[in-house]
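Quick heads-up: structures coming right below.
The numbers here are math on the coordinates, done by the rules we state, and not lab data. If you're wondering where the values come from, they're calculated on a predicted model, not measured in any experiment. Cβ atoms are built from the backbone, for glycine too; each structure is taken alone.
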Structure 1
């Protein structure tokens with residue numbers, strides 16, 4: 001009986017056990033989320049932090065990354081300049097669109113409705129481009145111009161997957177605006193594992209998309 005108990009215990013706590021592997025991966029995601037948030041604190045480094053996070057999650061879905069902390073900071077350092085530039089561009093575009101929409105909403109003029117629609121179109125496509133930009137920057141060596149060009153082209157050529165990526169973000173947007181309680185719950189989720197968890201899920205899709213271009217040598 002004792003022998004059987006010891007055997008069962010060794011099986012459960014074996015690092016190769018599927019249960020232990022699952023909890024180990026959850027811990028990796030939580031650690032990665034913490035690293036991402038810490039490196040976002042200077043604000044201007046948000047883009048570099050996003051790039052480093054995707055660098056790890058894209059490797060995690062391929063079972064390539066062994067050390068989360070070392071790998072994250074290595075990727076953060078390597079992409080600090082370019083990731084920061086892409087992040088700043090994304091922030092500036094987002095701020096301008098938000099300000100424009102705010103001004104338009106304050107001015108009760110039907111002639112500005114067309115401008116409002118154009119702002120929403122630019123906002124949606126800008127969101128889609130930057131949705132791909134950081135994973136592309138994390139996986140490939142491109143100039144900043146190439147990052148934006150390829151992000152735009154890939155988002156169109158893989159529109160089915162682009163829609164899936166957008167739908168994955170929909171619950172978070174819903175929770176943000178539904179109520180104060182849901183907003184608090186969202187905040188808690190994002191602090192613990194939300195950013196890296198979502199990036200991890202998205203990375204399975206990005207892997208399928210990128211493998212086509214890696215195999216053909218287009219990138």
Structure 2
């Protein structure tokens with residue numbers, strides 16, 4: 001039995017490494033329909049300034065989804081029960097759709113994703129694993145707070161995206177809906193509210209990430 005447990009843990013680590021390689025080096029395929037399909041038919045051409053601004057904002061969103069994949073992969077790996085592993089795995093699957101949509105939109109706008117993708121992934125994985133080491137309820141609370149802050153971030157992007165960029169706006173709106181659902185799920189499974197200093201630290205880290213990814 002102990003050998004099986006060790007093998008199971010090893011298998012999960014191997015799976016985590018394979019997932020990391022896939023996320024960092026390739027373009028995932030969305031499992032859900034394109035949320036911007038209706039907007040594409042009558043989409044207006046953006047001028048160069050609007051195109052650059054939209055691409056930079058969607059690059060930031062893509063980095064956020066890279067971090068989400070890393071966080072949830074780490075949290076699933078360290079979770080104490082199969083039920084919680086399932087919660088994190090389901091969130092990661094939906095975030096994988098976001099990853100595909102945002103990467104696709106950045107490319108569609110004629111720009112590139114962040115040059116620091118491997119760094120973002122490794123950093124987020126370490127944070128997610130550290131949060132999980134504090135227990136499942138804290139890990140779930142971390143998930144909920146992360147998603148609340150991402151929701152605020154996406155709302156700010158809806159204010160900053162060009163008014164006539166219906167494609168990017170539709171993608172961000174669907175992402176926002178999913179993030180709200182993830183936060184609700186995390187709290188429903190026993191997540192605890194994080195102390196204020198922890199929430200502030202998360203906001204500061206997010207600000208560094210978004211400011212850097214906008215340009216790099």
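Given a value of 32 for percent of Cα pairs over 30 Å apart, calculated from one of 1, 2, which structure does it belong to?
Going through each structure in turn, the value belongs to 1.
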Of the structures labelled 1, 2, one was used to calculate mean projected area of the Cα convex hull in nm², for residues 19-106 alone, giving 7.3. Name it.
1
Thinking of 1, 2, which structure, once FRET efficiency 1/(1 + (r/R0)^6) of positions 131 and 163 (r between Cβ atoms, R0 = 25 Å, to 0.05) is computed, gives back 0.10?
2
Given 25.4 as the derived value for mean count of other Cβ atoms within 10 Å over residues 59-66, which of the supplied structures 1, 2 does it correspond to?
2
